[in-house]
Structure I
Amino acid sequence: MTARLIWWAERRTPQLAAALGLVLIMLTLAIHTLLLAPLDQQRLALSAQTTRGAATQRGADAAAAAQSPQAQLEAFYAHFQPGVPLPDGLERVHQIATRLGLELSNADYQLSSPPGSKLARYRMNVNLRATYPVLRRFVGTVLRELPTLALDQIGVQRNEIGDTELDVRLSYSFYLPAS
C-alpha cells in the first residue's frame with residue numbers, strides 16, 4: 001500500500017503543487033479581506049481622528065496665545081463663577097466621606113480673603129482614619145467632584161507596623177469669588 005501511495009504522489013506532484021498553491025492564495029485573500037482590510041480602515045480612521053484632534057488643539061493654543069493677558073486672567077476668574085456654593089461643597093465632602101464609610105472625626109475651617117483679591121480661600125483641615133485604598137478613593141472623588149477645590153497638604157501616620165488603618169490629616173482649600 002505504501003509503494004502504491006508513493007507512486008500515486010509522484011505522478012500527481014504537479015497537480016498537488018498547483019492545488020496547494022491555489023489553496024494558499026485563496027487563504028491569503030480571505031485573511032486579507034476578513035482581517036487585514038478592516039484593521040487598515042480602523043487605523044486610517046484613528047489616524048484622521050488624531051490629526052483632527054491635533055489641529056483642534058493647535059487652534060485652541062493659538063486662540064489662547066492670541067488673547068491678551070487681561071482676557072486670559074478674566075477667563076481664569078470666570079472658571080470660579082459657576083462654582084459650587086461653599087455650604088454645598090462642604091456638604092458634598094461630608095457626603096463622599098459617608099458614602100465611603102469614613103467618619104471625619106475633626107474638622108476646622110478658616111476663611112482668608114486678602115484685600116483686593118478676586119478670590120477668597122476657605123481652608124478646611126480634616127482628620128480621619130482610613131485604609132490606603134479608601135483614602136485614595138476619597139481624595140480622588142473629592143477633587144473630581146469639586147473642581148474649585150485644591151488639596152494643599154496630606155499627612156499620613158500609622159501607629160503600629162501592622163495597622164491597616166492610617167491616621168490622616170487633609171488640608172483642602174475652596175477657592176470662591178471674593179464678595
Structure II
Amino acid sequence: MEVALLCTHVHPAAVDGAFIQANAISELCRWSDASEARVAGLLAKLESLARTEPMRLRIGLILEGMARSWSDEQFLGRVCTPNEFGEQFQIHAAQAVACALWAFANEWSRPEVCVIRAVMLGGDTDTVGAMAGALAGAQHGGNWIPNRWYQAKENGPGIGRDYLMDMGRQLGALDLLSVDPLA
C-alpha cells in the first residue's frame with residue numbers, strides 16, 4: 001500500500017497520513033457494523049500503525065478528545081496550527097487526516113452529518129470533507145448520499161455529474177484481479 005502513495009506524497013509525514021487514511025478505509029470496508037467502542041479500537045490500531053510522531057500524537061488526541069467529550073473547537077486548538085489570521089487550518093497531512101478521523105469518530109453512525117461536520121471544521125474543507133466522505137463511504141456504502149448533493153452539479157456531455165457518476169459505477173465494478181497492469 002505504501003508504494004502506491006509515493007506518486008502523490010513524498011514527505012514522510014504526508015506518506016504516513018495517506019497510509020493511515022488508506023488503512024482506516026481498508027478496515028472500515030470489512031465492517032458490517034460499527035459502534036463507538038469499535039471506532040475507538042480502530043483509532044488505537046491506527047495510532048500503533050502511525051510511523052511519524054505528528055500522526056501518532058494527533059490520533060492520540062482524537063482518542064483523548066473522545067474520552068473527554070471535547071468540542072470541535074477544543075480539538076482544533078490542540079491538533080491544528082493557527083494560520084496568519086489566527087484560524088485553525090489543516091496545512092499538514094497529520095492535521096487533515098486527524099480532522100477527517102475526528103469527524104468520523106464523532107459521527108460514524110450518521111454519514112451525512114460526518115461529512116458536514118468535517119467541512120464545518122474549516123480550513124482545508126475540500127480535502128478534509130473528501131477524506132471524511134471516504135471513511136463514511138467505506139463504512140456505509142454510497143446510498144446515504146442525499147440527491148440534493150448531486151443536483152447542483154454541472155452536467156453536460158463528457159463532463160459533469162452524469163459522466164462522473166457513470167465513471168464511479170465503472171470503477172466500482174472493476175475487477176482489479178483481472179486487470180493487466182502492463183496492458
Structure III
Amino acid sequence: MYEIRLHSRGGQGGVTAAKMIAHAAILDGKYATANPFYGAERRGAAVVSFIRIDDRPVRVYSQIRNPDLVIVLDATVMETVDVLQGIKPDGTVLVNSPHPVDMKGYPTSRVDLTAIALSIGLVLAGSPILNTPLLGACAKLGLISVESAREAIRETFNDERNVQAADQAYEELVK
C-alpha cells in the first residue's frame with residue numbers, strides 16, 4: 001500500500017486534491033481512499049489529508065503516520081508543522097516551490113503550482129487554485145496516469161484551465 005500525507009492550508013484545495021488523486025487512482029484500476037483531518041478550521045489554517053493507493057481493497061481509514069510520500073502545498077506550513085514526522089526512511093517529498101528545498105536528505109521534487117495557477121488566471125476568492133495542477137505533478141511522479149488525472153479533473157471542474165494547469169505542472173516538475 002502506498003500512503004501519502006498532504007499538507008495544505010484551508011482554502012487551497014488540499015482536501016479536494018486528495019479526493020481527485022484517489023479518484024484518478026481508481027480510474028487507473030487501483031483501489032484508493034482519501035480522507036482529511038481537520039477540526040473547525042478556517043481559511044488559512046493548516047489541514048492534513050491522507051491518500052492510500054493499493055492493488056487490493058483499502059480497508060484502513062486512519063491517519064497516515066508513516067507516509068511514503070509527503071506533499072506540501074504551502075511551504076509556510078513547515079514553519080509550524082513537522083511535515084517529515086514519521087516519513088519512511090525511503091520516503092519522498094513533493095513541495096510547491098519555485099526553488100530547491102532541503103528536506104533533510106529526503107529526495108524532493110518541486111514545482112511552482114502557485115505560479116502555474118496565477119499565470120493562467122486560475123484563482124478563486126483571490127487565492128491560486130493549487131489542487132488541479134497538483135494532479136499533473138502526481139502523474140509525473142507516476143502515482144496516477146496523465147489520462148486519469150485529466151479525467152478526474154474534468155469530472156470535478158468544467159473549466160478547461162484546470163486541465164491546462166495539470167499539464168503544465170507535469171511538464172515543469174523538477175525531480
*From which structure (I, II, III) was helix-only ellipticity at 222 nm (-39500 (n - 2.57) for each DSSP H run of 4 or more, over all residues; to 500) calculated, if the value obtained is -18000?*
I
*Identify which of structures I, II, III gives the largest calculated value of distance in nm of label points 7 Å out along Cα→Cβ at positions 112 and 152.*
III
*One of I, II, III was used to calculate volume of the Cα convex hull per residue in Å³, for residues 24-79 alone, giving 83; which?*
II
*Match the computed value 66, 31, 11 of semi-axes √(5λ) of the Cα gyration tensor in Å to one of the structures I, II, III, and report its label.*
I
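For the read-out semi-axes √(5λ) of the Cα gyration tensor in Å, for residues 32-135 alone, a value of 23, 18, 15 was computed from one structure; give its label from I, II, III.
Attributed to the structure labelled III.
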*asked:* So if we calculate Cα Rg over 2.2 N^0.38 Å, for residues 96-159 alone for every structure here (I, II, III), which label has the highest result?
replied: I
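A short reminder: the numbers here are calculations on the coordinates, not readings from a lab. Because the structure is a prediction, the values reported are computed rather than measured. Cβ atoms are built from the backbone, for glycine too; each structure is taken alone.
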